[in-house]
1. If you work out distance in nm of label points 7 Å out along Cα→Cβ at positions 115 and 555 for I, II, III, which one comes out largest?
2. The value -4500 for helix-only ellipticity at 222 nm (-39500 (n - 2.57) for each DSSP H run of 4 or more, over all residues; to 500) was derived from one model only; which of I, II, III is it?
3. Can you tell which of I, II, III yields 82, 78, 56 when Cα extents along the principal axes in Å is derived from it?
4. Suppose mean count of other Cβ atoms within 10 Å over residues 235-242 works out to 16.1; of I, II, III, which structure was it derived from?
Structure I
Amino acid sequence: MIIELGHFALVLAFALSVVSAIVGFTFRGSSAQVTLFLRHAALLQFLLVGAAFAALVQAFVVSDFSLALAYQHSHSLQPLLYKVTSVWGNHEGSMLLWVLILVLFGAAVAAFGRPLPFDLLALVLAMQGLMVAAFAGFTLFTSNPFMRMVPAPFEGEDLNPVLQDIGLAIHPPLLYMGYVGFSICFSFAIAALISGRIDAAWARWVRPWTLISWTFLTLGIAMGSYWAYYELGWGGWWFWDPVENASFMPWLAGTALLHSAIVMEKRNALKIWTVFLAIITFSLSLLGTFLVRSGILTSVHTFASDPTRGMVILTMLGLFIGGAFTLFAMRANALRAGGLFHPLSREGALVLNNLFLATATGAVLVGTLYPLVLDALTGQAISVGAPFFDLTFSALMVPLLILLPFGPFLAWKRGDLVGIVQRLAGAAALALFCAILVAALSGASISLAPLGLLLGFWVMFGAIAELVEKARFGRLPIGQSFRRLFGLPRTAYSTTLAHFGMGVTVIGIVAASAWEMERVVAMNPGDTQTLAGYTIGFEGLTEEPGPNFAAEHGTFAITAPGGGTRQAIAERRVYVASGQPTTEAAIETYGFSQVYIQLGEVAANGSHVVRLWYKPYVTLIWLGCVLMALAGFISLSYRRMRVAAPTPSRRKTVPAE
């Protein structure tokens, strides 16, 4: 009965979203009462979809295998956490999660958007309603998660063993919060194009939603990267997989949108470009949805392989993206370009930032889609791998990172380049010293790695130099400088922390890529190997039963160069329901570096194949991402960012309920 109630709740949400879209677009400017209805409708949609999602979770938790989805993707022996995560570890359930987050953002705009002019708010909520109608309809009519089975099986088929991990509990919801969150920016862009209300206030309204989405997408990508690193047993943190690229492209475009919105808010410039970025960022999110669910890709990340569903998603994608760009083309000539500025200014630096980010997005897009398009048109199968992406993406990112510390020092309208170079000289010297020191301590040979380190330290110390400059250290008494430092707005700290985190990630990428050590050996119990000064001994194998799998534990003793021994356990699992084997790597962290051990197959002579890695400073990759996301949350905690815009006059404000 609960399943049927959940199904009915989703049907009601779909119907309400259709009504909201029709009412919003038809009567958007007639009265504030229309906007009030749309706000209530958005909140009710969230409650209804939330009820539908809760019903689905309940079926998985109690192992109700009369629900076809639970039968196909769950098992009664699964731990409770993985029963819950099984809800979105499949196509149908993940689509319902997508719809849930979509209505969550719509409800958030309805709840916190009362300061918005009611005609603009009506259009935003109408556009959200239209998207809810499309995706809820797709879920109901092509991917219904509430289908029953008669008779009900006694046991389920189990979730894909690779997905039975804590990472699945965190990664998809975070990623969807970013993906779907950009729908608000898209709706604001459509509303602005229809109403003609594109000004600094619009940018100020859009920025918080962009920042929320970008922050969660940063965390989602970082979590997905770390999950692939430790769960798949490949020892890598990024593979330029098309589905990885599908989440990375909206992140790049969203980063450009954040910076462009700043220029629009502060200087009333780049208006057309900012609206374009708001459209393209969510369009890339929709493209990622198509790639994951169309069946044109085969990957551990993909959810579905049904071409029919893929065609439906492609049609939706074409209608939303094509409609948005058609509207943009019709309205672009009527939009005023905004204020002018000198190329050597903060506006100019942010435009240059956008140029590099947009070009990098285009390069990743071409590398991802070109093999698919070529295969569809000619039948010729090719692959575009890491060498292409490493070369093209690095070539675009290096100049961007070199210029990054200069931007915050430039004044609006016109800057003083000579003065900025003088103020950044100390940061450059410190970056050079640290790069040489780390390279020397790592025993680096002649390569480009020290230059990569220099780049990372330059971004880090350049970010700190911004705070030093604002607090006027060295030009005021030390006590007064500290008072200025602690009195800075939170947005100043968030900018510094975001850029500092980027530098940290760059250092992690360079060090792990350049100085990683790997060894593949055959080991018997009692054997030892030495890697990067670490002595790794194979102590033996034990059989350990799991809740829904049988595990073979390989115990290793790791002795660090400075002394001290730790035990690490690498696993090989065979799951009861599917018989599918998986591996669980043993990972020990030393400072920011890690020793990584994978227990492999049994060789012909009875020994085990063991892969050993030493990954210097690899944890800095994810630490930098966490710092960037933390910067986003700090910025959102600033009251001016939460308020987003001053309350307009009473006649343009939705009345209190």
Structure II
Amino acid sequence: MKQNRIHILILLLALLCGSREVAAQLNITPKPQFTELQKGAFTLDKKTVLYTNLKGEEKGNMLSLLQESPLKLSSAKKVNKKNSINLLLVNDSTSYSSPESYQLLVTPKQITISAKNGAGLFYGVQSLLQLINQNEGSSIKSIPALQIKDEPRLTYRGLHLDVSRHFFTKEFIKKQLDMMAYYKLNRFHWHLTDGAGWRIEIKKYPLLTDVTAWRPYNTWKEWWKNGRKYCTKDNPKAQGGFYTQEDIKDVVAYAQKRYITVIPEIEMPGHSEEVLAVYPQLSCSGKPYVNSDFCIGNDSTFTFLQDVLTEVMDLFPSKYIHIGGDEAGKSGWKTCPKCQARMQNENLKDVDHLQSYLIHRIENFLNAHGRKLLGWDEILQGGLAPDATVMSWRGEEGGIASAKAGHQAIMTPGAYCYFDAYQDAPNSEPEAIGGFLPLQKVYSYNPVPDSLTAEQKKLIMGVQANLWTEYVPTPEHAEYMIYPRLLALAEVGWTAPENKSYPEFRQRALKAVDFLESRGYHPFQLKNEVGERPASLVKENHLAVGKKITYKEPYYPGYTAGGDSALVNGWRGGWTYGDRRWQGIINHNLDVVIDLGATMPVKSISATFMQLIGPGVWMPHDVEIKVSEDGVNFTTLKQIANEVPEDYERLALRDFGWEGSTTARYVEYIARPNSKKGFLFVDEIIVK
């Protein structure tokens, strides 16, 4: 009996291993909601035929796309039961609850993909293509028998690309749309205008592309440092570009064939330096290169914006038009006679409400044309427009507030969705704006907050990845930042949380990197990933852990790292000050006294600081380390000057410390800001 049990156990283990081996072949991203493996396999060969009951344009689009894939098959006039692939629209709302739902059934004789909409069939085809592409290079295309029932968790699954800071060609945009479709993303948010360049042809205002689509510098950084002026295309140094209206129509049509909606963004009222440089009458000062915000008191501003949006709506059929709404400086409005008059006439109590006035007025215009307004979460300031949708980027708070107010929201918080951050150890990566957003952190994101009620959760439309391009000047660099992190975001938006597994996803992502490279993309090499800062992974045990610490000047409330105990809790920071382990101090000294509880031998005292000049994070000018036995009379052990140049643009971490031999009960650590002021960030004061 015991011997039989052993044999049964061995058999079960063998079956389990075999099942896992087959499961590993199902390299589908995003992971389907339900997959069941069955016996046998379907072999795709030259005699395999394709049938679909799609009609008209949808059928033409599908067959055209399949001609560019391994499913370049002869067409059949009816469903075939042998050696066939059948793409079938079905009238079944019960089994297909979403327009993007599909079912994929593979038997040894045939493959059937069924859905109630063309989008569902399209996504079923993408899953099938991923199964086929795993055998790339093999003469035999064998697909395991299986059943998949699948639908997206969220209706909005997007990628945002900033083409203002650096211009990317129409061909590059199409290339990204191809891969978005392959991984079942369905919204492309096109950031077409910003202070660094206007990128869309507006026939009524030709100066926008005659002048502000061009600048006499190769990169945004050079332009930013050298006066931020524009030029004309015929300038020998001109860099930039724009999309003609025919280009826009071409891209929109290309996306539609792949069931991707293109959402244009036209920035207002802030981030509009480029407009005001060539149409200065729309600014509060009336002068070029002075203001970055439109003058809301000027009726000509609304004439301009409505003219622009009219041409934009003629080009983009999307329900949503994104109007930006973020980071308006508002300073000019406080002294502008026209803005002040507008505030008085409209009973607006402050400049936040003045911005809200513009948002409401633009929303009314869009609604009158059958469109809806979408904006960054600052559009909440002064009151949200009645039918607006919020895109929450400064954390999740804007999206939560929007949902609680009964408005739809899209989650795109910087900590999880801003792909301009480093994805690996910064010293091993090309330059980025800062931060640290590895693949695993993107994958860990849940865009539907638990704090919402069941009804409020339904208002979270989806999730979006954002690539801003201040530090991303080339197409190759852009793809490096996008992939494979976009695959993680795709699975966040599609797959139910209970079906997700990062170790299993990472194995798929490693294979996806090879696939992307084979298709001419330039992804991050995940196999070479370094990971988080090693010092942050293990708790540091030292004399000051858990001891009383007194602050002579306060830390910044936005970066507390846990409060008074942050610098003596044993945990050092990672690669980014946003990881809640770095404590921030702004515009004054870090000056703390640690009580060790008793006089004891001390051999070293140190702390690590960070510099990242893009967001205004600087090394201290100098650090002074003192000790005392009575807490009154302190002796300076060392004063350390900073040696990291103020113009060093990469992330820098430096220890400021003392080593020697002394006795002390009290340790005072003082870090003084440099001439730039801004932030100091420190992670832990280590006493040994």
Structure III
Amino acid sequence: MRHLPTRTTRTSHRGVIGALLAGLLCAAGATVPAVADSPAPAPAPAPQAGNGLALTPPMGFNNWNSTHCRAEFNEAMVKGIADIFVEKGLKDAGYQYVNLDDCWAKPQRNADGKLEADPQRFPNGIKSVADYVHSKGLKIGIYTSAGTKTCDSVGLPGALGHEYSDAQQFADWGIDYLKYDNCNNQGVDARQRYTTMRDALAATGRPIVYSICEWGENKPWEWAGEIGNLWRTTGDINDSWGSMLSLMKQNLPLAAAAGPGHWNDPDMLEVGNGGMTDTEYRTHFSMWSVMAAPLLIGSDLRKAGPETFEILSNHEVIAVDQDPLGKQGTVLSSTGGRWVVTKEMQDGSRVVALFNEKGSAQRISTTAEAAGLPKATAYTMRDLWEHTTYNTAGSVSATVPAHGTVLLRIAADRKWAAHPPAVELGLNASPLIEAGRTAALTTTVTDLGRTPATKVSAALTGPSGWQVKAASPTRSPALPTGRALTTRWKVSAPAGTATGTYDLKLTAQYRSSAGTRVRSTVPFQAHVVVAPPAGAGYLSDLPQLSAANGWGPVEKDTSNGESKAGDGNPLTIGGAVFAKGLGVHADSAVEFYTGGACGAVTAQVGVDDEKGAKGTVAFEVWADGTKVASTGVLTNAMPAQPLSADVSGAQVVRLVVTDGGDGVDSDHADWADLRITC
């Protein structure tokens, strides 16, 4: 795959085999044309984007993220997902496609050159399964590749050279959606391969949504609108914060290409698969909806808990994704990991996503006018996760938890006064607390509304056994527009409290001008930390405050390896092996608490040898939000480079690896021999 490290699953073949064959063929000056197995109709069919399908982003299910090619992917699972769509209200929420990914077929075509279902997985055949899905009022999708074989490691039959017979076979089975992958493509031009299948689908006469899955390698957003209904803009997602964040950043700049019948696709949803927190999954679902991305559930719903269904069935967030105007959200700002993304809606309202990329709470703000709304006395503002409506004088602001998203729908509505004023609950900083010691925190409750908030009170609570005491007033009789109740607190965790992240909650209660009582609560994360030991030591041995990685987890004392913890290799740069350090994958950020007691960070840095000649990265050291050292772009051909940074007085040191400006393919980076002096 283009942006991911080589893996042993089917996706390892995408960037390795396909690209290698393409390179060899191009070097030889040769081409391998696709040979259609029946004549193409003339004249050519209308562009696929004009086929009247997918006028809003497709919603449904795909098994790959949860099952890959394991035996549990079978007829019983597919039917069970269809049942759950109906029983759990997902069908009513808009989900309609139950899609089969790779590994549904037998390894060889039959004597007539036709595809056949794996008899172990689908003993009754694909048409039987399609009939069952259709009986539930749903639709069914299938998978193949625009190559000689699919992406599975066994190599099941692909459609290259069989486009017309395969398309007709899919139509005969009752297929409603085709995902067309990119493996084993023999170096044939991507646009040619995907156009041939477009024509083959059109020739069947059956309406089949066409999903182009060439991983964004040939910039399909520039040409695929005339060919498919949606196209992948990225490589595969995996169930991690870093992966989701990387794909979101790749997809956000492509808003101009999206619209009814033709969508940017940053890959399927991981919500419910267990690799992220519920806060991160809500961000995942929010940002995919703001980007007007397809919403294809990638978790096994037979095993999903209530929180997963709550996220996936949020009708107000789904309405953002499914808005018929078909606009993809655009970025207003992203400074310091504080993202403001806005989306124009058909009714004239604007959706604003306040997204916090960082590992600690941050205040993120904009205005209704900046979001594209006309100037007005006041606006209505609907919180799409809290399902509450407020009025605002124009400020749009929130203190957003780590990796969280506040999703708001704002309108210039004459009835704004019928709603209570919005208040912003803020914390002055991400609290860092040494066990057994008292930390000072400050909270604010600010009236953002056009109307006053009266009888305002604030309460801060912590985990059981913690002491939280107010050191200044917690009440105010009234807060007019823009005024705040500021309260100082003394917070302590009991001696012996383990390092880690703990929840604090700030709750505000107030009354609107109409007398309505309002209660609002915002969670914050407190970090229990320990002071670094005096003297020189390895920074990689200290507890991490937060970590985000482009692929898999950050690895201690090994390279990044693959997607699971502990699967890395010895840290190796330019043939030199290092016993200590961190192995990461761009884009990456790791934070450590240094408590103002440390002076210098040193390391030997570079691209790990495990990626051969691939990979370009840049290293940065930040001290309390200020960049204090950087390397510039490093390549795999370079030996380990020394890096030193003065972090004197910093409470938090942040180690950052960026992609070198050319994407994240093979960007395995090592912070080798990573030391700190305190």
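What follows draws every value from the coordinates through simple rules; no lab data is involved. Since the model is a prediction, treat every value here as computed from it, not as a measurement. Cβ atoms are built from the backbone, for glycine too; each structure is taken alone.
1. Working: I: 6.1; II: 4.9; III: 3.6.
Ranking I, II, III on distance in nm of label points 7 Å out along Cα→Cβ at positions 115 and 555, first place is I.
2. Source structure: III.
3. I
4. That value comes from structure II.
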